[in-house]
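Listed next: structures, encoded as structure tokens.
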Structure 1
Amino acid sequence: MKAKVDKDLCIGCTLCVQTCPEVFIMDVEKADVKVDIVPKEVENSCRQAADECPVNAIIINN
């Protein structure tokens, strides 16, 4: 599974970083992904971060 942050949509709320710090990191004012492949053990929290993103800026690809 891979995750991506659409920087044009991201508002920098940090919710994804709080929900899944193993995958997401803040890059100045916007979130970014810090892994190429989401580790199996954090896939659920990564999906949760995507689901809870207030602007739907996180894209998940299986």
Structure 2
Amino acid sequence: MSPRTVWQFNFTGWLLFTVSAVFFLWGTWKAGDVIGILASLAFLIACIVFIIPVWIHRPGKGD
């Protein structure tokens, strides 16, 4: 598998985790669960922290 394909799988996975964190936050917000809101915010922030280096170190299209 090429480095670009591996990167695309990793990036897609982190995007899906980020989307799920947003929906988790939305659900806990609507439920008024303060602990759930804090946990989902931590999850969302962690997803963003993990996705930044994946984006920065993406291989070129020719790789």
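Numbers at a glance
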read-out	value
Computed 4.0 for distance in nm of label points 7 Å out along Cα→Cβ at positions 2 and 42 - originating structure among 1, 2	2
Mean projected area of the Cα convex hull in nm² from the coordinates reads 3.5; which among 1, 2	1
Mean count of other Cβ atoms within 10 Å over residues 34-41 - structure with the largest value, from 1, 2	2
Among 1, 2, structure where helix-only ellipticity at 222 nm (-39500 (n - 2.57) for each DSSP H run of 4 or more, over all residues; to 500) as derived comes to -29500	2
Structures 1, 2, by relative contact order in percent (Cα under 8 Å, 6 or more apart): label with the highest value	2
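Quick note: the coordinates plus some simple rules give every number you see, no bench work behind them. Here the structure is a predicted model, which means the values were calculated and not measured. Cβ atoms are built from the backbone, for glycine too; each structure is taken alone.
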